[in-house]
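Please find the structures below.
Every number in this text was worked out from the coordinates using simple rules, so none of it is lab data. Source: prediction; values computed, not measured. Cβ atoms are built from the backbone, for glycine too; each structure is taken alone.
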Structure 1
Amino acid sequence: MANRKLVAGNWKMHGTADSIAEIVRIAAAVPAGVDVALCLPATLIERAARAVPGFAIGGQDVHGEAKGAFTGDLAAHQLHDAGARLVIVGHSERRDGHRESDGQVRAKAISAMAAALDVILCVGESFAEREAGRAVATVSAQLDASLPPAAPDAVAYEPIWAIGTGRIPSLEDIGEMHSALRGRLVALYGEAGVAVRLLYGGSVKPSNAAEIFGVADVDGALVGGASLTAADFLPIVVAAANS
């Protein structure tokens with residue numbers, strides 16, 4: 001049985017109080033048969049959770065420790081307390097820009113799951129690794145080193161070179177990567193690995209969503225810029241619901 005699709009928006013460093021109205025518009029128009037979430041800046045999580053009760057609001061990062069002297073960081077229980085139901089860990093913008101290791105990503109996933117947050121764990125290769133024919137090997141190794149002991153809700157494959165560039169891998173390349181990731185998840189978790197939702201991320205937009213969702217083992221998407229408005233995001237959601 002196919003996994004229920006999940007479409008998660010990652011707002012990155014966008015959004016202020018004026019954006020709550022857009023979040024309400026998105027939440028009000030979600031069709032049946034698909035799960036939808038918005039991972040927002042920390043400043044908006046509590047206000048959004050209050051504005052759209054029952055709709056999944058998430059964070060974009062979390063610390064690996066439950067508490068401590070970590071100025072500027074947020075613990076998983078603090079995100080949960082603010083109304084978050086899920087969190088992204090290991091996004092390439094954290095791995096590259098903040099030099100996060102696989103071990104740190106794993107610790108974050110463990111901490112988040114201990115606080116009853118669903119986890120979207122991100123993996124992806126650089127363009128050089130893709131061109132050298134090492135994409136599957138690189139991403140598989142990254143996945144193995146980043147996964148927590150228990151299966152997360154979702155793993156997002158985001159080729160670094162496709163994020164925000166308008167370029168995406170071929171459908172065959174997406175299928176090959178998702179098949180390899182599914183194999184690794186089943187090898188590590190057994191039957192629970194089948195239920196982990198595999199999301200594709202990287203320049204997902206209304207014009208290409210339907211064909212991406214048609215690829216085997218693509219259980220949804222992690223969407224960046226196109227998730228900022230209902231006009232752009234909802235057609236992607238509808239494509240997932242219809243796939």
Structure 2
Amino acid sequence: MNKIKVIFMRHGESEWNQSNQFTGWQDVSLSEKGKQEASSAGRLLKKHGFSFNYAYTSMLSRAIYTLWHVLEVLDELWIPIKKSWKLNERHYGALEGLNKKKIQDTYSKEQIQLWRRSFIHTPPALNITDKRYPGYDRKYISLCENEIPKSESLENTYHRVIPYWKNIIIPMIKNKKNIIVVAHGNSLRALIKYLNNIDNDNIINLNISTGIPIVYEFSENLCPLNYYYLK
């Protein structure tokens with residue numbers, strides 16, 4: 001049986017991953033380690049013979065730069081790249097920019113874990129007057145007010161990622177394009193939840209490592225078969 005392979009990848013380590021801050025939609029750069037992770041991922045993909053016709057990523061720099069580093073190693077910077085806010089990390093609301101350990105003085109470890117990993121729990125929302133509110137960022141000027149989050153659960157993220165997968169990415173795969181998707185921990189958790197039919201309770205156990213390609217295998221009729229980190 002012939003298998004169709006799609007590459008999913010979380011961006012390399014960001015500066016705020018390094019400093020243990022909630023990042024979400026805040027547009028921070030890759031750390032030096034993150035740049036190295038991205039280039040290493042490109043070399044690993046090259047070693048295994050992967051080549052791409054089309055790439056998808058978010059509107060956030062850490063994912064975009066990760067993709068560029070990968071494609072530079074593959075000598076494929078020329079391929080079409082589609083960026084969408086629908087592949088953005090989940091919005092962490094009023095937690096964005098806060099240190100994950102320091103907020104344990106305010107909230108319990110259990111509550112923080114639910115905000116970070118559960119499907120339905122939503123962090124405290126940003127006030128629309130907060131400078132972190134995405135509505136002030138010109139990247140999102142074309143979005144309607146009801147599309148701009150003040151906070152998101154993984155469930156909210158799921159409901160923007162999965163339609164994008166079905167309506168935008170799947171048709172390209174059906175058109176025999178080799179695809180790479182570079183996104184974020186939670187946008188990829190949402191996608192893998194859908195593809196693997198992971199229930200709401202067990203999704204809390206799924207974490208996505210930075211900067212390592214995930215090979216997702218599909219049957220010829222695009223039924224999900226298997227996924228694994230490339231080694």
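Points worth noting:
- Comparison of 1, 2 - label where distance in nm of label points 7 Å out along Cα→Cβ at positions 34 and 106 is highest: 1
- Here distance in nm of label points 7 Å out along Cα→Cβ at positions 10 and 122 is compared for structures 1, 2. The highest value is that of 2.
- A value of -9000 for helix-only ellipticity at 222 nm (-39500 (n - 2.57) for each DSSP H run of 4 or more, over all residues; to 500), calculated from one of 1, 2, originates in structure 2.
- If mean count of other Cβ atoms within 10 Å over residues 114-121 is computed and equals 17.2, the structure in 1, 2: 2
- Computed 32 for relative contact order in percent (Cα under 8 Å, 6 or more apart) - originating structure among 1, 2: 2
- If distance in nm of label points 7 Å out along Cα→Cβ at positions 50 and 218 is computed and equals 3.9, the structure in 1, 2: 1
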